[in-house]
Structure 1
Amino acid sequence: MDSRKRFTMTQADYDAILEACRPVPAIALQCGMPASPQENANAAWARLGEAMGFHWQTVLPVHGSPLAFTAIPS
């Protein structure tokens, strides 16, 4: 059985996750393709997990609160 813990991110953390999910225009194709919104969102969750002490791939939402979630502590 996993030992999930409840975490609550700040509004700034939430805004950063939402911003990371936005599409990035591919203006300069000679520089290569930009990261996808999914890759950016994964990176944002990984940074938050490192800062708050949880495994970012184990995050599950808490019903009724966009800022609260459960995850397995690292």
Structure 2
Amino acid sequence: MARSVEKIVEEIHALSSSEKEELLRALIVELDTGSDPEVDAAWLEEAQRRGKEIDDGTVQCVPASEVFERLRSSLKK
């Protein structure tokens, strides 16, 4: 039977910083490998569409600093 999450968390606390880092990297790889090909294809299509709009001049890019300033201003209201 598999160990409980609580037991695993207890074991993690006993690890060194480098061992925790190694575990974290392994978990990230594990989580990233389960992507859905249809979702990946949809994101790629969307990114290509947006890139084309930028290249064609259909849309105008807004610097992040301006976006955040607008957001801060709207939150103050």
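A short reminder: the numbers here are calculations on the coordinates, not readings from a lab. Since we're looking at a predicted model, the values are computed, not measured. Cβ atoms are built from the backbone, for glycine too; each structure is taken alone.
Computing helix-only ellipticity at 222 nm (-39500 (n - 2.57) for each DSSP H run of 4 or more, over all residues; to 500) across structures 1, 2 gives -11000 for structure 1.
When mean count of other Cβ atoms within 10 Å over residues 9-16 is computed across structures 1, 2, the figure 9.8 traces back to 2. For mean count of other Cβ atoms within 10 Å over residues 33-40, the calculated result is 8.1, so let me know which of 1, 2 that is. Derived from 2, not from the others. Using the calculated result -0.93, -1.12 for log10 I(q)/I(0) by the Debye sum over Cα atoms at q = 0.20, 0.25 Å⁻¹, pick out the matching structure from 1, 2. It traces back to 2.
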